[in-house]
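Quick note: the coordinates plus some simple rules give every number you see, no bench work behind them. Everything numeric in this text was worked out from a predicted model, so none of it was measured. Cβ atoms are built from the backbone, for glycine too; each structure is taken alone.
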Structure 1
Amino acid sequence: MDGTTGVKDQSPAVFIAGRSVGSGHPCFVIAELGANHNGDVSLALALVRAAHAAGADCVKFQKRNVDVCIPPEQRHVLRETPWGEVMPYIEYRRRLEFGQKEYDAIAAECARLGILWSASVWDEDSVEFLRPYRTPFVKIGSPSLTDDALLRAARTLGVPVILSTGMSTLEQIDHAVEVLRRDDLILLHCRSVYPCPPEALGLRTVDTLRERYRVPAGFSGHETGLWTTLAAAARGAAVVERHFTMNRAMAGTDHAASVEPQGFAKLVQQIRRVESAMGDGRIGVIDAERGPMARLRRIG
């Protein structure tokens with residue numbers, strides 16, 4: 001049994017920036033900023049600062065080449081946007097994308113604060129974009145789990161890969177793990193529903209991933225509320241990831257399924273309290289019990 005969660009340790013830890021992530025180690029908490037910056041680097045930096053203040057271990061963005069990732073049939077579909085305009089979907093996605101100038105500012109702010117950052121990559125061009133930043137890991141989102149070329153490209157970065165497994169069959173996950181290999185791999189259970197009702201979350205799947213693939217497993221949540229993510233951490237999730245926003249009422253893709261700074265800080269605090277309550281699994285009388293034992297036990 002491991003000392004933090006009480007879950008049988010069947011997988012080696014993965015090291016992220018010198019930190020052990022896996023069974024028996026503190027949960028690695030990711031604030032998924034995604035596109036909740038609405039294309040505004042000032043808002044992105046404010047989100048970074050708020051996530052750091054809330055106790056997140058890492059902030060994560062998303063990077064894509066929209067000309068590669070947006071299917072032709074979706075490119076000209078009109079979309080309402082956070083800026084009060086209606087525009088073709090591909091133009092909306094272009095306005096959300098950050099380039100080198102914005103990511104340089106993000107990297108500098110994260111370095112100043114001492115918080116880790118990375119990004120989900122959606123295509124091979126984005127892998128190359130991320131390479132000079134030497135992020136401590138790279139994320140592959142659930143939509144890309146079946147993209148073998150992207151999985152192989154991500155491995156060329158030479159850092160751990162975190163893979164979400166939403167909307168995937170067991171056979172598809174088996175294949176993705178075969179392509180990626182198990183070294184320096186973390187799998188996240190995920191339901192690709194925004195927001196996801198609690199009864200659909202299937203938190204025991206975290207155990208299934210850990211036991212089947214012998215790698216650290218965690219949970220990427222799109223639900224509302226905090227208790228389900230706390231439950232995943234208590235069950236032994238090595239990583240938890242929640243979308244992070246300044247205001248859930250903001251216009252934009254993921255705000256409604258995100259957590260605001262105060263709630264995120266509460267979640268991190270609760271996870272750390274649960275970890276401290278787990279103990280090491282050994283049975284015996286602790287010092288704090290000796291006084292009550294002397295008063296209450298009649299025999300022995």
Structure 2
Amino acid sequence: MKTVRLGDQVVGSRKPVLIVAEIGINHNGNLEIAKRLIDVARLAGCNAVKFQKRTPDLCVPPDQKKKKRDTPWGYISYLEYHEKIEFGLKEYREIDKYCKNHGIAWFASCWDKPSIDFMEQFAPICYKVPSAMLTDAELLKHFRKTGRPIILSTGMSTMKQIKSAVNLLDTKKLIITHSTSTYPCPPEELNLQMIQTLKRKFACPIGYSGHEVGLPTTVAAVALGARFIERHITLDRTMWGTDQSASIEPGGLIRLVKYIRVVERALGDGIKKVYDSERPVMQKLRRTDTL
């Protein structure tokens with residue numbers, strides 16, 4: 001299997017799992033909340049944090065723009081809501097500075113071409129293709145033009161669509177993440193065996209982007225071969241926002257990182273051996289050796 005370098009870490013077989021805390025839009029347009037979430041990810045031992053970048057006027061469907069919804073800013077249109085939660089140049093300059101000062105990498109999933117162009121000024125370690133944009137050929141080509149590593153999320157996609165998307169990207173700089181785009185996702189729809197399927201189909205590192213409640217299934221993804229793990233994080237799952245309920249609170253994130261590190265050590269290399277720690281037990285309990 002090929003490896004892909006993301007910043008200071010190499011992702012691939014027998015390499016440490018790269019753990020990403022997705023802040024996404026759980027900051028609710030508040031820079032101080034974003035900084036607190038960066039702190040949570042850093043203290044938990046995550047390798048990077050991820051945001052989401054959109055151009056609201058391009059990404060909000062025309063028939064949805066004027067629809068009203070209750071928000072912390074009042075009863076406003078869906079377009080106005082997206083404009084409220086979207087960070088601009090001032091906020092991302094502060095995020096870039098804050099992450100560099102605290103020694104944690106950051107990047108973003110981009111939903112449109114202007115958002116990719118905007119992010120280029122920060123020289124991110126990679127880009128994430130959101131599951132919703134997997135079938136946008138022109139956007140995939142724009143991602144590839146940057147020359148940066150790409151993480152392709154595969155929620156709500158068929159294998160045919162995934163293969164077509166992969167053919168448009170540079171597989172030498174590609175990580176594919178299995179995902180189910182339901183928030184939160186019930187366990188019976190996680191289909192973690194797809195990690196193995198993707199490993200057989202594609203010669204690039206395979207990861208997992210989870211939207212479930214709880215930690216065990218994400219740890220299981222590592223046992224099945226995921227070398228890149230991404231979970232949404234929040235300060236409090238009861239906070240307002242569409243992704244909060246499928247996110248992990250600080251205490252849970254600390255446990256998740258710990259569990260992943262234990263499991264990856266426990267996986268070993270698959271070569272049977274007799275450990276030195278077994279020899280005293282062998283001498284005590286094995287009475288014959290005639291093989």
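Out of 1, 2, which one gives 18.9 for mean count of other Cβ atoms within 10 Å over residues 155-162 as computed from the coordinates? Numbers along the way, then the final one.
Details: 1: 18.9; 2: 14.1.
Computed on structure 1.
For structures 1, 2, calculate mean count of other Cβ atoms within 10 Å over residues 107-114 and state which one comes out highest.
If we compare mean count of other Cβ atoms within 10 Å over residues 107-114 over 1, 2, the biggest value is for 2.
For relative contact order in percent (Cα under 8 Å, 6 or more apart), which structure out of 1, 2 has the highest calculated value?
On the way: 1: 23; 2: 20.
If we compare relative contact order in percent (Cα under 8 Å, 6 or more apart) over 1, 2, the biggest value is for 1.
Given 21.6 as the derived value for mean count of other Cβ atoms within 10 Å over residues 51-58, which of the supplied structures 1, 2 does it correspond to?
Of the options listed, only 1 reproduces it.
Quick check on the output: 26.0 is mean count of other Cβ atoms within 10 Å over residues 27-34, derived from one of 1, 2. Which one produced it?
The read-out comes from structure 1.
For mean count of other Cβ atoms within 10 Å over residues 147-154, which of 1, 2 scores largest? Before the final figure, lay out each step's value.
Working: 1: 17.6; 2: 22.4.
By mean count of other Cβ atoms within 10 Å over residues 147-154, the leading structure of 1, 2 is 2.
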